[in-house]
Structure 1
Amino acid sequence: MHGFYVHIPFCKSKCPYCDFVSGVWPEHIQERYLNALTQEIKQRSNKAQPSIAMSFFDTLYIGGGTPTALNATKLTTIIAEIFEGCNWDISPEVTVEANPGTVTKEALLMLKDAGVTRLSIGVQSLSNKGLRQLGRQHDVRQAVEALELAKTLNFSSVSMDLIYGWHDQTLAVWKEELLRTIEMEPHHISAYELTIEKGTPLEQKLHSGALTLPDEELREALTDATEDMLNEAGYIQYEISNFAKKGHFCRHNLKYWQGEEYVGVGVSAVSYLGQQRIGNVTDILKYISMIEQGIKPVAWQEHLDKRQRLGERMMLGLRMTQGVELTALSLEFDMDVFAHYADVIKRHEALGLLQKTDNTLSLTRKGRRLANIVLAEMV
């Protein structure tokens, strides 16, 4: 089974921490983009690609940007085009990212009727101070209303995104946010420590001294509270930053972590098919122009050899709390994976960052705190 990703690069406003290809664009550019996107969908659907003509898709993820910044009619038209062009499993997971303040009951009902099963709501904080620090345009009331509306309409799964570790955040405030989140009972929670990306306004503020972030001790305390409180509330931590009630893991994101194939369309979207990774151009106007000229909007592509594929499987697989099965990987790649990584595994086991049980290798709790260091040695 394959996954299908669609990138919608439009927002009501650009968040200062975001380095995704997204922003505020005039209506006429949006229209040209959607026309171009429709053309690429037709080109990349499996009915148009002999290599995957007989394959089936079972997940669709529409991200951005803010997909719900588009009106629901345009969004459901895109979904219909994808369903028409591909072979689909009988019960696909269809996710749409949404921001509070961009959803209405009418729009969500249209999305549900179009086949959307899962909403991922970019709440980011349940503190108005936190929302201001993160440059969000909604307030806590709107966030709560959006989540309650989605649950009332009985989407199969409703997810909340949260960001912690922002300027002046305290452990007490974060615990209050987590408690309120737990009380609202979303099916899925993604909780990310704030990362300062290059070229963003937050990076500029950090370098100028106008912004400070929590020290290492507080960041660890925030992360510990996240895991402890969500686990105690019945959420399964199935990936470093992702928690879900039983049966509500994000099937689409699991494809990335488990090395499965997927098609990506839209500006900056990436596909992985037949050991080939293909990336689209990252400039919106260039993307539109290339498709209007009948040119594929590809910026780069690479063939991954066996060692590269194994490195990625280890790096991404270890992000999952279940870890990786060394025997299964050894059979898949026709090599002794444990022997290949023996020195790395031994060193990080001694440091308490990795643990090996039978044939499974996984990060420890301490290892999850230092995951970037460990995972960098897997590729």
Structure 2
Amino acid sequence: MPAQLVPIGYQDIPNWKNDDHLAAFESFIVSAQRMVIKPYKTRALGVSGAALAAIGKVALEVSQSPMSVNDARSFFETNFQPHKGQGEAGFLTGFFEPVVSASKTRTPQFSEPLYLRPPDLVDVTDENRPTELDKSFRYGKITENSIEEYFDRKAISTGALAGRGLELVYLKNKVDAFFIHVQGAAKLILQEGGVMRVTYAAKSGHPYSSIAKKLCAQLNVPPADMTADRLKEWMLENPDNLDDLLFHNRSFIFFEEVQAKNEDAGPIAAAKTPLIPNRSLAVDRTLHTFGTPIWLTTTEPLPEETHPLARLMVAHDTGSAIVGPARGDIFTGSGDEAGLKAGRVRHDANMVVFMPRENFDLSSLSDS
């Protein structure tokens, strides 16, 4: 096990009774609607996907009646045992859903494509991984005899996928595309009319490398000063140097269109549920089971807030840079204001993982 989790009492959670537990319950319900159909896979920290699904079924049943904040708090206290990690300190960043203009057809104004997943891109597992392919690669290119590295960002940007009809939509510039790649989802305002939601479908397989860190080194700027808006400003002001910076990150993201039941709902995340602003958390998916409630605290307030964070979140998403048991990424919402807030979240944090109490019959449930 990558981290030791030890049980604690609710009295050991500072400010536990001050949270809006009804908002946390509503976020958990979003996961429950998916879990009862297909439980999430149990990950390395040991939170059972089947047990979460059993609790999700209970949550859906009790949600049919009016609930108070106290009812919601009692629900979590009854069904979950909080556990605290023993090890590395936590760190929190933020992410958001960009809202940008786009076109279904290429025009002089809209020329930067977002790509669909190519048919020759395959998932790489321990069963089909060639010995010569690095173990970090989860995707690769299928060939006649084997699987090899897929095209990286530079190759794709210079035409490796041209002429294959994989362009999903076109954006105004590479800067818009970059931020959509980083966030993994977007709301697109189409020139043809209407809105398209896109989300992560796969990636090239190459390790993620931060261009913000590279730019900090080039400009001799402290990393804490390289906020998302400052990075965007530099990218727009230096188009001739942009490709060299972008190609530093060989990882490339592919997208798919998703149909949102509610246009005002958040983007569909890795857990296959809509994200909830300020309640959905991206985590290391190799360690955390999706749908797990996680109590999150920070030592300093988040942007536009007056008190340090003390809030019950739900694990709804993941990301290439989110690595470790106490590493989190909070979803701040959609649009430019949410983006500004997300770009300023760089906070020391602590996590308390809520594990299901062992009081359910799981014989009819299995995680996958």
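Since every read-out is calculated from the coordinates, none of them should be taken as a lab result. Note that this is a predicted model, so its numbers are computed, not measured. Cβ atoms are built from the backbone, for glycine too; each structure is taken alone.
Which of the displayed structures (1, 2) returns the greatest value of distance in nm of label points 7 Å out along Cα→Cβ at positions 19 and 195 on calculation?
2
Please state which of the structures 1, 2 yields 15 when relative contact order in percent (Cα under 8 Å, 6 or more apart) is computed from it.
Comparing all candidates, it corresponds to 1.
Work out the source of 0.40 here, i.e. which of 1, 2 gives that when FRET efficiency 1/(1 + (r/R0)^6) of positions 59 and 235 (r between Cβ atoms, R0 = 41 Å, to 0.05) is computed.
The read-out was computed on structure 2.
Match the computed value -7000 of helix-only ellipticity at 222 nm (-39500 (n - 2.57) for each DSSP H run of 4 or more, over all residues; to 500) to one of the structures 1, 2, and report its label.
Derived from 2, not from the others.
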